[in-house]
Structure P
């Protein structure tokens, strides 16, 4: 499903065309017999003039849906055509003209028509049909647009739009799920404290599932909160598996499930799940980076370096790839290279405590004590302005081989319910305190 072209004559409506595209991908992904490429990969072809056969080869697909959206007040028109991309041959085309209030019905019709054209078996129960308040739908699409930015400002704007959608349509399950995703993202990125973010995400995901139990996105969000805040390993795994069962084309569920498996040390299972995520979303920089992140935690540092270098060849400014490459370099004793990568990561995410902590640890291990202390001072300064995870301070003290302070800050991280503690059993930066009985007790309390 390629990005639908905005023919409204108004550039500010791009979010609307992108949102319809996203919704159709979600609808199609629920259908048996179809492998549907995820949003992250297809959005890279927005406004592309690349020939369809080339796109099909890059994504390893046989057919492509392309089309357009035009909107006038509360009327929306969607045109779509199905193309045998390898032969560049048109198979089918249709135009849909509806009131915006019936947009969910339109999406269901279009998904069903496409599935019939590619001869997939489908039951009507797998597609949601219903009405949504037009203004609520518009707010939801705006929310998803900001959520995809994954920045503090973008996530906070997303929260406002999702809340507005819920005010306008209190029975709108997807809006609750979007709001859950926004709070979960604030917690995972440490832009917000775990206690402020994850319980709210869990509450909202449960609310969404109370309205629509078949919503895979909400199941995955609930699993996320159970993993990172409740440390409920079995419950989180069960929810990820349910999300995959509901929507076997939902790449994010496989991706996040692989992260849980990695944290549990079930590395081969994790690699299998993230490879499946990559098949569904082959151009996702996040998934490709987390392949390296999972190799890092498996202590396969050479393989992690190879994977992360590959990511940076195509996405040279992606900060998380630089971060994890730096961490892999550090474990190889390549401190100068590690610091260079942390500096590269910091150009996009200036003063992000996670990067400062990584650099501080590397400086400490390298013997550059004054630089490590400078990182520590900067972290303390930031605590006066924003949330700073205690785990990061523990990391720097571990790099300085100050075991007492490292353990003290890890205890603070536990009291804070830092989501980083799910990595405590694997994080090589704490190897110098791993034999401490207090460390082992902490692992027990995080339910390892």
Structure Q
């Protein structure tokens, strides 16, 4: 990886359950619930079961196919009547019974059955990779929604604290004005700052509610049953150790979209073999055994026994235009799958590098914002002290106060972006399935 940063470790691959690195029990519980209840994941599981059933059906070609027929009919026919008349008997209505077991087995000389099984197996593995991709998305989006709730909770708490701070300072300005030590202009300016800071709270609360309903949908719940207990979170989850990034080869193994694309190539390549096998004869062994008689007991008697055994050859020859066209079609689809595989690999590498670069930039910015916040608090502390002595004007103090409020909000927002960048990085690294 190119964009490795100081909080990412390249020697260890990302764990499947990467969310446990945050050591947040609530996040762990939410992920377990999402894996059990998410409807997109249930649909992916059902699709996987269907693809495995198709594979089982393909494997049935390895074994003989059988077909049993048992019948009974009551009536008369001319042949039976003549036989009875020759024997001196009067023609009459009779029962006729038959039981036949047909067996056929295809001798897979040219690989039609084998390559069909390979194609179905690759398809099933591709669907499994698609299921894994859905699981990764569910894990990332659930963690993202929970992280947004916690981050917005922190931002709301910071905004409300800022409201308390500017309200307190406005009260001081108001008292000074009443005592003749300040002007109404200074008080109005201080009151305006209260309104500005208070106005930031409602949008944050709206965003947090939206994240809560997003989390409810991921958990398979209705909005009325949303996990409102998560609203008590006021601090975003934080990593307990470095992010294990791994290497590029490991990434190719982990990313389910790459595995899905590779399995599609394998399946389409196997279908080329199926189409090619259709250019050659399909040879089968056919057999049947059964009995026919006017009574049920006659079905097992030697005189009622019927049987047959022989080969069957089926071949689309000499007109093979359709078969050869299918070979060309299968080859073109295999080429398309290979191109899509190469594109998927490049896309995966691009997404991972972008995620690493974004995360690295957020870390650098957060470090600078932390320094700015520390200095803004120190500046405001000095401004309050000097204002109480009358060394600076209320305008200077309000300017310092605005800087402190803005720096607190910026740090809280940076914490939120850093968490989202971490989750996107984990998703890009293919963790979660």
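Computed values, structure above
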item: Structure responsible for -0.65, -1.08, with log10 I(q)/I(0) by the Debye sum over Cα atoms at q = 0.12, 0.16 Å⁻¹, for residues 13-204 alone calculated and labels P, Q on offer; result: P
item: If semi-axes √(5λ) of the Cα gyration tensor in Å is computed and equals 41, 23, 20, the structure in P, Q; result: P
item: Structures P, Q, by relative contact order in percent (Cα under 8 Å, 6 or more apart): label with the highest value; result: Q
item: When FRET efficiency 1/(1 + (r/R0)^6) of positions 229 and 389 (r between Cβ atoms, R0 = 41 Å, to 0.05) is computed for each of P, Q, the largest belongs to; result: P
item: Structure responsible for 0.95, with FRET efficiency 1/(1 + (r/R0)^6) of positions 349 and 397 (r between Cβ atoms, R0 = 35 Å, to 0.05) calculated and labels P, Q on offer; result: P
item: Label whose coordinates, when semi-axes √(5λ) of the Cα gyration tensor in Å, for residues 117-252 alone is calculated, return 24, 20, 13 (choices P, Q); result: P
item: Computed -19500 for helix-only ellipticity at 222 nm (-39500 (n - 2.57) for each DSSP H run of 4 or more, over all residues; to 500) - originating structure among P, Q; result: P
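We did not get these values from a lab; they are worked out from the coordinates using the rules stated. Quantities reported herein were computed from a predicted structural model and do not represent experimental measurements. Cβ atoms are built from the backbone, for glycine too; each structure is taken alone.
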